[in-house]
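Take a look at the structures below.
What follows is calculated from the coordinates using simple rules that are stated; it is not laboratory data. The shown structure was predicted, so the numbers you read here are calculated from the model rather than taken from an experiment. Cβ atoms are built from the backbone, for glycine too; each structure is taken alone.
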Structure P
């Protein structure tokens, strides 16, 4: 117990110190929300990766999908790395930073409002973000409950309050820069932890080949496999169709999540995006691939404690049970690992939520004359508000909130992904298409929650995302276009010698060039 507590105390102390140091550089809205748009590639890449993978992935998804699909669950991690990390950095990274800086937008709703010249779209996007980010925030705590009970034998509510208080403290103090620096530290812990845990768990099963051999002997309980053995070690597993749905939702979803895209707003320059792309992809391969790979051996630890009274598997209990046999040192590392994943995601969510409400709903709508100090004060108040709400929902989750958490990714990405991506590239994207995507994304996922016409909420979310990619261009063809002069003003940021990198010179670099000319 002493070793585990030492790990936790050191971890908490570092987080608070970083928050205090970063507070000196968070004196205005731009610095607090975007780090002054001067955040380097390592900080941005780790902030992206740690916000992506929370305790939901480590404890929930890895255990659940590893149990269902066996070794083929590793495809989810590979999809997360290639589709969820590599491609969005390439497709969205540079153009997002360039256009959001040109339009002076700090949030995704603000981008929609300025890009499509519509205050109503901005408000609608802010409302959607608020509705679906809050339950997602609450879900971050859930993966910690069983793990902390296993490691420390302490109540779940103590863990929730402790994590919420600490996260709120350093986000309120230092804003985006504090979260980015802490994300780097937390990311390093996650990398070390997952490698150590995989090695130890496999050694307990006699090594990799022995573990795979044992898994191959198990008979599948998925009807389509007819109870054959070997399904859990096959290339695409026992249920490839539903596996594909999971890959799409957990990978493509990052393209439209406000807290993920926000990272591209803050990065320093085009060169940093290229470096960040490599770092982020490698990080995702190790973390996501490692988590799902580890979870795929869950059936080798089968025991009566993993089932409820109805005989159904308790998926959230699988990973804690696997980890319970580790040494105290490794359990301490795992606890800090999962805590790191959860706190990084939580900090990104509360910062995104508070800035969206303050800048997109209150400013210029309810409170027209807001200086920088008032905006910062209100933002910090809403950080506390969102953390309190998420704690209440985590401690006393009503049934509909538990269901809503499952569709948060689908609703947010289904609504935002297509209009955001097309809006960066295509002048022909229209206001009507944005509204159609908002309606279809939220409509498909929420209506399926009520009527259940799609068997899996995960597949419903994946369908909502893909539907948006089809709906936006079709509706754009049929609805009125924006005025040509406004489009030219918006897209002129990409026309610097037809070379994006030349247009992406940072302010510091421009100053250096001016100084060089003066000296010459």
Structure Q
């Protein structure tokens, strides 16, 4: 780590900082693509993403977190019209395709990518994340979601989603499958690159996983060799009972959304208790709070910015997002109705309960109408908006860390890239001075790349290059746990699946058939006498 005096100390732990984005316009701030300073409507241009990545790496952010959905928000008015008109998370491209380009122009920035366990087979997802982990030198994380939109389920042939608890049952087996593919299918020493023996991969060190379970049958082996992290850094945002249990077992980073530190504290404590119940060090689970900073050179300027952003936001876009997030349609209510009273009269206890929660967040609102709900959501979404001068915002962030016990923040934007520019230029220097964030990324020891045998290029080709002089930065996991901790911690559930160098293959749950050696014994490059036979190992 840099020796700069502005770097964090052991007594003052470093905060984790992610930027929160989505491959669409507006993301958590629907309608703000209309603001003259916003560029998010250019989300489908590659330079939008490469410029954003360079900006965040300049600010020494840990990473960029990319949200995603597979359906349109169509609960409001039982139609997608409001979302389409306002650009509320639609149109939307696949975020994974932006990552290699961003990785090419950065060295340390990590990328958290949302992908669901509900609509994609684990074999293909495992390949995608292994590929991305290779191409980014270990800078990839996976935000594991089970989905929440019926509109997505319909695109895959179902009338609606599976029940909530059932989705997590499926997801738990899904994780076993991908862990086996990532951690168990290839040993750490499977890839040899031995030029004298003409041996690229030792077949005795690559094994099928033979997973057979109630939801998936995956023989394996994995088609990718082990990447720097093997398993991508695991993110999760579940707050329900099944979601918390899932996070306690699998997640390394948990995102929470709460409008007050005292509410956030309960969720932080619940997440860490779930990790402890799963046999893990609760401190190893990092919790980040969703938050949207609006920064001005003075408090007055910041408040003026906030008012300007609210004026550009879309009420119907916010209500479309509210409907998708909660499953509640507010379209039957008129613009001036007090929602709690009207919902109670109509027997809609869910809506009344939701609005009661909003009222606790902002007691200054006397009458909760659709407009007030929209005003709460249309800048920053379901997370709090922190408005103030650079010093004032820094003070409020310190309060969140102190009172809520979070490890850092997932920063949403009002306008992109302006929100991130303001935070980097105005707030981060203060946070560095106070010792909360690092001044520079730590340097890592470089490893030789390319052919281990030192294969020479042909005459006329440029020396080096073509992957042979790749410069490594921090992996996603090392930013959380320190240099050298590229792989899962030993107390993580999936660490038991790891096939280590010079060790027999691990025994796997759900394995119904004997594992095979692929016809090569333990000696490098020498075929077995009967290469087509199968025999038990490990």
Structure R
């Protein structure tokens, strides 16, 4: 007997599925605003498969980057804009551009020289000079060059239709790619919009206008510049006045002169402090017998990184000693140690202070970005102005370049301490000092240790650059090898720097399991 009764579970599931589908359709209507039925059909088709499902969007193909920009898909709009601009440039160059302009400019330049040589040839013939044959060969060579450039100009002009057709082919391919990928890109943005309603939806009129004006100006400027080179100076050279640069130079020099004159006591104090630390480390590393230093380094490496790394450290130290790099390697370690110690002593407390103060960290973050991104040869100029040349200036330069990672990673480590752990410690009566020393710093220590390691490594990377302003050590050998193309010396000194870096890295990081 057939049972005609329905399953309540199936009815409930079917109703839930219908409700979900209806809610999805309403969300798509709210998101796209225009042609909702079209996008509902295509979004369902795209979502039904995990693979890329091509669908054809005519408006995206016709309007290209304007459509993508109006929809807020700028990560798609800009690459398509570049490709379309390239296509339009090729079409305009092929149809309207003077493709032989460069060759004609060369011809004009050679013709001026040719007229002079012809006059010299005529004068030599009239005076029956011995240089008649030389002038005649020169004239013939220049005439041949002119003919060659003229043929080149004609050949370039003949390539116009080919260039235009190539641009048209690129444009068609790009338009087709835009039409096929538009719905997929918009469906991905719709998925993001479902979880974050702050993402812009629809096609607001102001966005359409902005996108159209922006894309049109970019394409028009590119087409005009490449199709008619040199015709519009505004597109070729940035509009400026040389007096602006000269005035800026005078202003910067006046500021540094004022700072040097009025901050002499400050800079002398900083130099004195650096000298104290540097002299102490040089006494330890350079003047102490090599046997003592080597034994201490090997023992320290053994305690922190294990027996195997201790054996490697001994081999590295033996390499530097046998090749005569011992004293310079120890000088490098003293210089590096001074910069690293000062960076760590300043950086860790600064990071601890900034970790719980967002405004202060937001203030110092651009300064640290400036310190890391500014080329070393640039900030060496004010350092030399304030501190002169020599080891203190090299230490300051190294601190500027390598001092920021310890601050950043200290902040990162302290902010990564789980709030639940801190709240538990506070609930058991922990004061601020206990919370810092027994909870925050131990849990943040891996990140802080990584910051110390990065500071040391970046400081070591400045060894060669610092030698330009009077720092001694292994960098001096590498610099000398560069100046005199002494490959052997440069390679051997470079390996010494590498081995110093490896020893310090293992000592700081400790044994890694």
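Some points to look at:
- Structure with the greatest value (metric distance in nm of label points 7 Å out along Cα→Cβ at positions 215 and 407, set P, Q, R): R
- Entry that produces -9500 once helix-only ellipticity at 222 nm (-39500 (n - 2.57) for each DSSP H run of 4 or more, over all residues; to 500) is calculated, selected from P, Q, R: Q
- Entry that produces 198 once volume of the Cα convex hull per residue in Å³, for residues 183-486 alone is calculated, selected from P, Q, R: P
- Mean count of other Cβ atoms within 10 Å over residues 343-350 - structure with the largest value, from P, Q, R: P
- Computed 15 for relative contact order in percent (Cα under 8 Å, 6 or more apart) - originating structure among P, Q, R: R
- Parent structure of the calculated result 1.2, given that distance in nm of label points 7 Å out along Cα→Cβ at positions 71 and 199 is the read-out and P, Q, R the choices: R
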